[in-house]
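Structures given as structure tokens follow.
Every number here is computed from the coordinates shown, using simple stated rules; none is lab data. These numbers were taken from a predicted model, which means no experiment stands behind them. Cβ atoms are built from the backbone, for glycine too; each structure is taken alone.
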Structure 1
Amino acid sequence: MEKIKIHVLHTGEVRTSPYLPYGNGCSIIKASGFTTPKSKWIWMPVSVYLIEHPKGLILVDTGWHRDMSPNGEYDKKAQIKSLGSYILYLINQGKVEKGKAIDEQLNKMGIKASDIDYVLLTHLDCDHANGLKLVKDAKNILVSNDELSMLKKQSPVIKIRFQKKWWNGTKLKGFNYNDNEGPFGKAFDLFGDESIKMINIPGHSDGLCAVKIKNSEGKYVLLFSDGGYGEKSWREMITSGISMDKGKQKKSLAWIREQSLDKNCIESLANHDINIKEHIIAL
């Protein structure tokens, strides 16, 4: 197999209470930051991943839309409109510097949205799906059917957390699992050759998936999205404060730890790890 190249890109930043990424099962009120002074909130990168694969060009997640920061700066009014919820704005804020929205970065690389064979969404939270319309011309846009089914639950939290305006008018489709890898034996093998798998790691959301990219020698990179928020998450087994199921979240994080410590793991990356810089991985 030809080499696989993974571009780790940052599409702006997100600011939250420190208890959202590292709340370790705290209450949703505490995780949301309503009891924490803004002076103690933290900024984290919003990552996306462009994978150059012999069988196609793949984008994992989409980051923030440009309309979060029309002028490349923090803009409260614009964010509330982009997010579609004032309450969601109170929980997490974002900013996207000029040139850092995903379509802007792709343009610099000479890539059009229509050149992308697959957009793989790890889940549908705002900092992963808000920029989806910037790449709506991609050939395929996929998310797990577990994530889509979760949206049907009659829950105020879900109605606030996930805004359909981010993907309405796109070609978003759900996929069914066709493989048994992962903490719950649920995975989607994109090409049927184990080189790209979406592996269900529920807890943070029902359909949350890690992306495992493996070469012909068995070496792999694990993109575990919001299964944890940094290396210290799996090293110290610290779960996030936002969870749909705390028990599943812990089991998923234990699997991430196991995979990250495997000798064949080249890199294991959380989407919002403050210690991860933009770089390219050759696999």
Structure 2
Amino acid sequence: MNSRITAPSLATSASPPDARTPERVRILGVPITLVDYERAMDVMDRIVDRDERGYVCAVAVHAVVTAEHDPELRAALEGATMVVPDGMPLVWAARALGHPLRDRVYGPELMARYLDRCARRGRRVWLYGGHDAEWLERLERRLLARYPGLEIAGSWSPPHRPLSEREERELAARINHDDPDVVWVGIGAPKQEKWMSRMRERLDARVLCGVGAAFDFHAGRVQQAPRWMQEVGLEWVWRSTREPRRLLPRYLTTNPRFVARALYQIAGERARRRADAAP
């Protein structure tokens, strides 16, 4: 089976696809969108400019592996406008499958770049996530200082528990009242992907974008890995030393599984291509 697919319509509204619709490659069954930062931001701009609705997931190995046995997460990723490769292992897997990607689309960097574009183009943003209200307030101050002209329409750091149906209705009404163009979601995978999928039809905001730990990084609560570790795919080692109780068990479980499953998929794809090329 060919691993490359054409993405459906760019947004959840019924708009026809066109030649600029990004292609995708399935990695462990998850449709990874073949974009770089500029292309991803252009897609987000198109959704806003056309007054459509969509959501963007920046996923790493953990989410891809988890989706294999989590039907709700898998459905959320299938329904996304874009599933961008947040981690270098996904970039390497895409390359091995014959789909060259220059680099990953790292959630915190995507947020930084698009916030700059939002400030310059008058996009209103909303912030949903953060460690707590104090850190979210610190994040807002930092973003407003870094991006002159940025308009933060509203924000909320939710409790560390599932929201009730009533709370979600009230949250949707609050966000819709504030009328943002983009809602940034930083509550971690897989919660943020499921939240965006579940809330998409309730929200008038044009784009929802899940960026995981970006809130903590940009607020200064958590230090990012050195760039060289990010470039060689060792960010997980750095983060494990910072949050060992929470992250080390995750990485020790999902990383080996990803390597094994990805190698199996790559071997199968190469065997298929050899068979197709045989006389």
Structure 3
Amino acid sequence: MTQKLEIYQSLWAMELRQPGVPERPMEDNFKMAAEAGYHGLCIDPAIHEIEDCLKLKPLYRDYGLMCMVNAFPASLAELPPLLGLATELEASLVNVIGQVMPLTVEDGIPVIRQWMSDAEQAGLPLLFETHRDCTLNDLFYTLQLIEAVPEMRLCADLSHYVIDREMRLPLSETDRDYMHRILEHSDCFQGRIANREQVQVQIDFPQHQDWVRQFRDWWKDGINMWRHRNDENATLIFLCELGPPPYAMTDANQAELSDRWQEALTIRSWVEEIWSSPD
């Protein structure tokens, strides 16, 4: 066997959130993702949404799509039920966007270790997302935490740390080193491009091309590092996750400034190109 790349679409990212425009039926989203050639769809449940998510199981089966779970536990005790949902949906992995936010690294360590233990008992791979307003709220906290718990693995949504740190281009040597350390610990990557003030920018606008190149370089570096440290049977998941408004920028009439569906397909093509030409 050889290493595989699987690219998933975010179900949340398929929401329209346009005034006066109804959301697509859920089955239409599954059909769109399957016909576009995605390997899977990612869901983003909190504990009160478990029952609704279980209703998606026939759609995953009927459209031949795999499941990824972005779990939002609001307490230590809330992760096991979300892991149960992931097991029922035969999820490829669980990515934690924890709503438990200890102020100090010392207090964060037992949270991470408890959730890692829960996932091990459930037999599920567990990652922790680099995401604002969650357990790994900022870059500095995360760097300290992965040093304290080196076995924890990350899901890298780098957009959050670009805007958290208000990074400038060209990157300083310090920021370059910090982001390299994040990539070294990352076993999944998310497709969104930010700049120092906006968490999600339009990928074809001329003023954003320096940041487009930077993110493509980060994805290339992260994917190549992943390939070098994993065995020949490993599968890498890349998640296209271009969020609806207010992540997506809108005009005065609340119309989006770009086509997120087409942008996700473009990002997918970039990642496939990176995968086909490893260093």
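Given a value of -13000 for helix-only ellipticity at 222 nm (-39500 (n - 2.57) for each DSSP H run of 4 or more, over all residues; to 500), point me to the structure among 1, 2, 3 it was derived from.
Details: 1: -6000; 2: -15500; 3: -13000.
Value -13000 for helix-only ellipticity at 222 nm (-39500 (n - 2.57) for each DSSP H run of 4 or more, over all residues; to 500) corresponds to 3 out of 1, 2, 3.
Give the label, chosen from 1, 2, 3, of the structure having the highest value of distance in nm of label points 7 Å out along Cα→Cβ at positions 202 and 234. Top value of distance in nm of label points 7 Å out along Cα→Cβ at positions 202 and 234, among 1, 2, 3, belongs to structure 2. Taking distance in nm of label points 7 Å out along Cα→Cβ at positions 74 and 258 as the criterion, the highest value among 1, 2, 3 goes to 1. For the structures shown (1, 2, 3), distance in nm of label points 7 Å out along Cα→Cβ at positions 82 and 98 is largest in 2.
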